[in-house]
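Following this line, the structures themselves.
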Structure 1
Amino acid sequence: MGNLARDLVKGFSEIILTPPENLAERVGQLHKLEQDSDRLAYETTHFLLLCTSGGVSSQTMDRVTALLRVIAELEDICDSGYRLVLMAERKHRKQRMLPEDAIMQVRYFSDLILQFMDFYSSRLTAPTIAADMDTAFQLENNIDRFRKNLRKESMLRMQNSGDVIKAELLYIDILNHMERIGNHSLNILQAFRQA
C-alpha cells in the first residue's frame, strides 16, 4: 500500500506540472491505484482480524493494532493522493492559472511529502527508534511551516488580484491535502513506534 500511496502522490506531481496529452487516461490509471488501495486495505484488515480471532498474546495484539492503524493511515494517504490527482486534473480542465512559482512550490512540496513517505517506508523493516521520531517530527514541522507560508502567499495574491480567486482556492485545497499526507505519515511512524 505504501507503494500505491507514493505512486498516487508522484502521479499528482507529474500531472500538476505538465499534464499528459492523455490526461483522462492517466487519471483513470491513478484511479485504479486508489481502488487497489481500497481493496488491499480491506483484505489486509480482514486477514489481521482473522489472525487475532483465535486469541493471541497481548504483545501480538499490540502489533496487530499498530498494523491496523498503519493500514488506515496508508488508505487515507491514498485517498488524499487521489483527491490531489483530481484537483490537478480540474486545474487543467478548467484552465485555472497559477503563477509559475506557485506551481514550482507545489513541486517542491510534493518532493517534501515524497521524502517523508520514503522515510517511513525505510522504517518498515527495522524498529522505530527515538531518533527516527525526531526526524519524523522535523519533517512534519517542515511540511506544516511550508504549507503555512504558501497559504499566506496565496492569500496575498488573492488580495492583490481578484482575477485568480478560483485558482487560488484550488491551490489552497491542494496545500491542505498535501499537509494531511504529512500528518498521516507522522501517524504511521508513531504506530511503528508503539508496536
Structure 2
Amino acid sequence: GFGGLGGQGFNQGFASQQPRKRRRNTFDSIPSGTEVLVHGLKKAPRYNEQVGRVVGYDGHNDRYEVQFSDGRSFKLKRSNLQQQLDAEVIGLKKNAQLNGKRVRINKWDESRGRYMISLSGRPLHIAPHNVRLPNGARGTIHGLKNAPQWNGKHCAVRDFDSRSRRYTIQVSGKRKVNVKLENVLLL
C-alpha cells in the first residue's frame, strides 16, 4: 500500500466513474475539526510528527481526510493518527498538586504505557488511569479481561462517574458499557 496514505483516486477504473458518497461519521469515528498528530507514514514521512486537522471521514475506505497547515490533505488510516485533546489529571498521589489540571495529550508512548502530556511547556508522562478523557473523546478499548472481545475496538466516551472512576463508553450503535479509565486509550 501507500503506508497510511490511500484513496488518492488515481487507480480507479473506467467502471467506477460515479463519485463515491462519503459515509457519515459513526459513533466511534474521530469528528471533523479534531486536531491529530500524524505518525508512521512511509510514503510522506515529512508529515510524521506534524499536526493536522480532520476534515472528513470516508467510511467506505475507512480513511480520515487530514489537512495540514500547508494546505495539503491526505486520506489516512486511524492507526496513523493521535488525537490532540485536552483532558483532566486525576488521582495522582505523588504530584497531587496536578490533580484537577487541564492538560494537552500530545501522544501515546507505547514503550512506557503512558500519555505524553504538556503542562506549562514541559513534557510529562502520565498513566491512563490518571487521565480523564472528555466526554465525546474517541478511543480504543484496551486490557479488558472479562470482555476481551471488545479489546482493540473503537469507542466513544459518553460520561464519567467520579465515584466509581469509570467511563460510560459507547461500543456499538446502541450499546454502552462502563469501564475503568485505563481501559480506554486515546489512540
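Assuming 0.65 is FRET efficiency 1/(1 + (r/R0)^6) of positions 33 and 65 (r between Cβ atoms, R0 = 30 Å, to 0.05) as calculated from a single structure, say which of 1, 2 it is.
This figure was derived from 1.
To which of 1, 2 does the computed value 0 (helix-only ellipticity at 222 nm (-39500 (n - 2.57) for each DSSP H run of 4 or more, over all residues; to 500)) belong?
Answer for the origin of the read-out: 2.
If log10 I(q)/I(0) by the Debye sum over Cα atoms at q = 0.15, 0.17, 0.21 Å⁻¹, for residues 129-176 alone is calculated from each of 1, 2, which structure is the one that comes out at -0.48, -0.56, -0.69?
That value comes from structure 1.
Work out Rg/Rh (Cα atoms, Kirkwood Rh), for residues 57-144 alone for each of structures 1, 2, then name the structure with the largest result.
Comparing 1, 2, the top value of Rg/Rh (Cα atoms, Kirkwood Rh), for residues 57-144 alone belongs to 1.
Now for a different question. Figure out for me which of the structures 1, 2 the number 34 belongs to, where relative contact order in percent (Cα under 8 Å, 6 or more apart) was derived from the coordinates.
Of the structures listed, the value fits 1.
While we're looking at this one, here's another question. With FRET efficiency 1/(1 + (r/R0)^6) of positions 97 and 153 (r between Cβ atoms, R0 = 25 Å, to 0.05) as the yardstick, tell me which of 1, 2 scores highest.
Structure 1 gives the largest value of FRET efficiency 1/(1 + (r/R0)^6) of positions 97 and 153 (r between Cβ atoms, R0 = 25 Å, to 0.05) among 1, 2.
Tell me which structure, out of 1, 2, gives 15.8 once mean count of other Cβ atoms within 10 Å over residues 113-120 is calculated.
2
Read-outs throughout are calculated quantities, based only on the coordinates presented, and are distinct from any laboratory measurement. Model, not experiment: these values are computed from the prediction. Cβ atoms are built from the backbone, for glycine too; each structure is taken alone.
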